1. Which structure, out of 1, 2, 3, was FRET efficiency 1/(1 + (r/R0)^6) of positions 276 and 348 (r between Cβ atoms, R0 = 30 Å, to 0.05) calculated from, if the result is 0.15?
2. Suppose you compute helix-only ellipticity at 222 nm (-39500 (n - 2.57) for each DSSP H run of 4 or more, over all residues; to 500) for every structure in 1, 2, 3: which one lands on -25000?
3. Computing distance in nm of label points 7 Å out along Cα→Cβ at positions 92 and 292 for each of 1, 2, 3, which one ends up highest?
Structure 1
Amino acid sequence: MARFGGGWSSNPEAQSLAAAPVPPTLGSGRRPLGVIVVLFASILMLSRLSLAQTPQPMPPGPPENPARPPLSPNYQGEQNWSFLKNPANRTDLWDPLKYIPLNQNGDDYLTFWFETRSSYEWFQNEAWGAIPQTISGYYLQRVIPAVGLTLGSHIRLYTSFQYDKEMGNNAGPRPGVDEDQGDFHEAYLDLSTGLDDQRSLTLRLGQQELVYGTGRLIDNNEGLTVKSSFYGAKLIAKTKTLELDLFAVKPTDLDNGTLDDRPSSQQTFWGAYGTVPLPLIDRVGQADLYYLGIDNTRAVYEQGSGREIRHSIGTRLFNHQPGAPFNQPGWDYNWELVYQLGTFAENYINAWTVATETGFTFPVRWRPRLALRADVASGSQHPNGGTLGTFNPLFPRGAYFGPKLVLFGPYNIFDVHPVLMFTPLQNVSVAFDWDWFWRESLDDGVYLIGAGQPGGLARPSNGSKARYIGSQPNFEILWALDAHTTVNIDMAGFLVGGYLNDTGAAGNVAFSNVGIDYKF
């Protein structure tokens, strides 16, 4: 079963598709290129004040050795722990497991990683009250051990295993979100001209994570319990200032049992993703340029079902690395524009999105940061056939509109999202944000997040002419007890609008999640 972002589908029987095709050109359909440019400019003007992700706090105490890799949730298999050859650098309890030399000069070595996450989650009106409720809340557990073998500067093997368990939810575990009772998460081989060289070419073969940008289109689903991955090949070309990835993969179908995850039989995903310096706005500016293609034999939208071959062409302009603390005063920005074309059943695709986040960190105590995110993702105006206008966010992070709460994904929406972040202590970070949502098209519904496709309709349009969906406040505290242990406290809610009131269960949502994460 493919990864779903959470919640439960109320999708009716799919309708047949019979409308005549429309040529998939930039000028076709109801949204010509000029309209997209105007919308892009308008949203940038709105964003003069971010992605609502609380930055990871720094652990207490003096700064770490800069050679020590961070305990990152992304691409940890690429880390170089050979600095531990020097006994003076072995200052952490787990350093004996981070570098185990296998030959005399220490170029061949083993590295072990481990993560355990325990959390308690409570919902009032999960899925707006449309599914069985659990008044007492439920527990979630994640355990991920991993091991890497580095052989000189040209060969690396890495594998990780995940066990995820939900306990106590009357509605059962959300597929691909809460439970996967023992499966390989990654298992790959790297063949490289120089694993840690500034200029290198590396071929990666096997099951692997893909994470690009801020997770708007491709992510490993880190915020939720079950992480996602892909089977296939990736070629990584790097210089001192440039990086280009070429990949062809199949997403992992995440099932709840033991050793039952397999490459998807219905989806193939390929693309090219490059990052280059672009000091257009400031001297540290960068740009991502990418093309992404997907072939899905059983895609489902409100318009109907059929084979989807979709091509995404996009760019992202930014000056701040994802997950890094906002500890320097000044402006940060992260703006992304994507156009999609292709075919869906017998019809063409003409879809797009513009996503912006712009913030300012003030040079005062606690480093407060004010930010505004404003996004629009197209919906379809042809519920009974014709050109499909619904934007597909492909493989985005599961908790898209907040740290933990998942109700729907970035399809057919316009949202405005102010954010406040601050750091009262070095090891404590706080974020508060509030997101308001409207439907972009009144003839399309609201979708769950899926793996490369909508995870089903969270709510079909049902003829409603109400545009306002509702609003979602989020509050999060992250507290780093030490270099290995982080406590999170999350509270969120959802206040329903006219569209949800028109189309089914419409209870206001209250949500909380309290967890502790230990990793080495």
Structure 2
Amino acid sequence: MSDRLIIFDTTLRDGEQSPGASMTRDEKVRIARALERMHVDVIEAGFPIASPGDFEAVQAVARSIQDSTVCGLARALDRDIDRAGEALKEANSGRIHTFIATSPIHMKMKLRMEPDQVLEQAVHAVTRARKYTDNVEFSPEDAGRSELDFLCRVIEAVIDAGAGTVNIPDTVGYNVPEQFGGLIHNLRERVPNSDKAVFSVHCHNDLGLAVANSLAAVMNGARQVECTINGLGERAGNASLEEIVMAVKTRKDIMPCNVDHLDTTQIVPTSRLVAGITGFAVQPNKAIVGANAFAHESGIHQDGVLKNRETYEIMRAEDVGWTANRMVLGKHSGRNAFKTRLKELGVEFASEEDLNDAFARFKELADKKHEIYDEDLQALVTESGLEAENEHYKLVSLRVCSETGETPNANITLRMNGNERAAEAPGSGPVDAAFKAIEKLADSGAELQLYSVSNITTGTDSQGEVTVRLEKGGRIVNGQGADTDIVIASAKSYINALNKLMAGDERAHPQSGDV
């Protein structure tokens, strides 16, 4: 086991803390199943005390996942730990991850506790978590800025209390690789019982060093890395799972551990799934999963790759899932082919009615574009799930008039709580007019913070995928919509964001003092 690197994915928890990246229960289950297909060791499903929705999502993931360990986050508070234990009760393999801050600034300014009180609370939390499971992880929050002697005391005490994993977070992304690797080395050397626990790291990317810091820790004895798909996470994000995994896999010549248990061909499909659900598109030049990651524009590079792939490629695109298991469906494809392909993508329908609804949408899309790819199916299912859970506003019809020299105008009809209402509005462009017409009916008072468009596949008949970010009263939500007509996709995304605002599922931030 010392040669195996444990991959702890926190996309569903820390990744969801990205403003606007909230996921529904069913979306979390879909992503968790994709992670399980990848053979990820630990899936941190959420923060159960944060809201009823978070509790239900962790519980649903715990029920759905058989092979990976499902983890719930809890502050070092009795109510947090009890709530996590309840959410994980039906897990085939469950873990409680509890934490408390140990840096001077956090203890003084946030917790308002003395170091000895923090130490006592940490031990108490681990002890209480052990009542629910033998698999307990402890994190000294902001360890990267904590005093080494105190950090050693806390770690020794929680290991004695039964923590099998000790996670060292660089909570604010302050460390650099040599420093952070040295910290892991010193802790393992100085803590007398360090051999009784797996050392883990959780690095943030504020200085762009999350992956580098994580790998430096691995070189110094860490055997678990906490990371997220696409590097998703609050502020600048977390260490990217795909970069960690492929760095360890590609550089076996220097790495002291391996990730041979992972199915890396699931990386790209999972990346696309997360991007589609959260609305956080992957930049083209993103390592491993970006559209340009294996593209060669330079003539010199193209010539070299044609002669021998290894001249300019250090890994194969197929190994991370770029061409794996790809089926093209069309208007003549039947329900069985549709259902089978979605099952392969990790989507299973709760009822025959849900399957029929999704298949009808598929046929409608197939009439608009000749070939339907996996990305189209993912967008279709995501949109179906969004509409099923949020029905306050529903698009009935949209007509937009836009011509040279004339002011664009939109006529829209929405179903609002079962009743149809219509509105008309001008705008600076067709999308602006559509949004203003929607607001005439909704009168939400929300502020538009982001409008982003990307193509799901190639070709002029490609679906456009639109992300809209709205803010109201400090609450930020993302809305998504997809259609071959970009104006309709835009309207769908705006309506989806409004529905999320109406849902009002407030989550407590894991670092907040009260719930």
Structure 3
Amino acid sequence: MATIPAIALGSLLVLLIGGAVGLSSKKAEFLGHPKGLYILFFAEMWERFSYYGMRALLIFYLTKHWLFGDGQANLVYGAYTSLVYITPVLGGYLADRYLGQRKAVLFGALILTAGHILMAFEGTGGQGDPTINIFWLALSCIVVGSGFLKANISVIVGQLYGLTDTRRDGAYTIFYVGINVGAAIGTILAGWLGETYGWKYGFGAAGLGMLLGALVFMIGKPLLLGKGEPPKPLAKSMEWGLYGIGIASIGVIWFLVQYQDVIQNLLIVSGIGLLGYVLWSALKLEPHARDRMFAILFLIALNPVFWGLFEQAGGSLNLYTDRFVDRQGVPASLFQSINPIYIVLLGPIFAWLWVWLGKRGWEPSAPAKFGLALAQVGVSFLIFVWGAEAVGVAAMTPVIFVFLIYLFQTTGELCLSPVGLSAMNRLAPKQLASLIMGAWFYMTAVGNFVAGKIGEATGGHDGEMTKEGTLAVYNTIGWWTIGIAVAVLVVSPIITRLMHLDTLKDADPVPDPRPEEGLRPAPGN
């Protein structure tokens, strides 16, 4: 087993050395993209190293250390992950109006580092241990830090390219590969350390990864070409006041993460408010921009369906793998690395595929890709149920079906997540860019809370998971999702027309970073 973390560490060193060599060269671009993309790649890679390393252990930490029942642990997991994705709405708004994306990302990275380090304080265990309050504080820091980092670092990626630059979808896919390199290695190392030597070692490794991410982002500032700066000069008193608001919000999250019913009501009320604000903003725009906002809302609305199913990975599917799969001695947490490894392997293929299809006029539209994504995640659960039932409910599920469910979910994810990030940044008006990206993550938050409720349902009436009950839930959600996918594919041509891709223009040309070749207009102009 020790060879798996060794391979992961070796792969990470190769990545870092190769990246350092490429970024230190005198050329303005690396592998056909601005070098700033790779700074964001490595910064987000380390952030995802920490997040997914902790995520792989969280459901086991809740059930085995803090002694929550299966149903309640899934709810806590869903509440936490939903908050991780809802706070980018506030972080995106503050970055748009005041801080700028770069300062927001750096502040978020530092708060995240503190949160992951606090996770290493495990106490004696059980819900009666006072140390559980440090655990709630750690989760709260991670939630707030993610709020300032997640949406804003994705926005900076888009700012490196013109709106009509054909490299945009490829850039977001490369960025997405960085996310999953960190996720894969973090899951393997932190999961192995946590399950082999103790929780604090796994969580401590996640904290170290986040600190490295912050350092990469700070050192790589010059390669961002001035992107992500405040929209206007910001007084120091205002800047520190905003940081104070961020720190104070940790206390609010500390309360919310412990009371899941409050989060459910918050999601409903704030969701209606956010939808109303986006619609109100859309009505003030010129016709084509308004139609694009309607298309954005359609795509965003599909997020909860996809992520509600996909995020079973860290919750109910993680517990199922631990208890009902023939793992042959492999720690259950390490199976969380399958999805990001698939992303790393398949991401470049999908990036090439979209370009190849686009040059021939065959590339599916963004709405059609979303429909394909939903179809694949629905099929993944049906295949898993079929495989488990084929060997008999009393037998352990063959491990091959764990690999298959993650394979179909990964290909679905590649049709939705990087494409969605690109579409939000491409279609949103410049003055609403981070808010729209925040809204994207908000609906992902809803999906994560839905995932917690689905996970709770697998716990049955007594709160403890059964194999039969879990498979019945998976079968139901699989068929419902396929039905929704068919409907999305039917209406996708209408949504595509609302995007008005033929009238998209760059508001400002993107400066050419290669002075030795002279100035030239941004691609597409």
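A short reminder: the numbers here are calculations on the coordinates, not readings from a lab. Keep in mind that what you see is a predicted model, and the values were worked out from it rather than measured. Cβ atoms are built from the backbone, for glycine too; each structure is taken alone.
1. Clearly, the read-out refers to 3.
2. Working: 1: -1000; 2: -12000; 3: -25000.
This figure was derived from 3.
3. Biggest value here belongs to 2.
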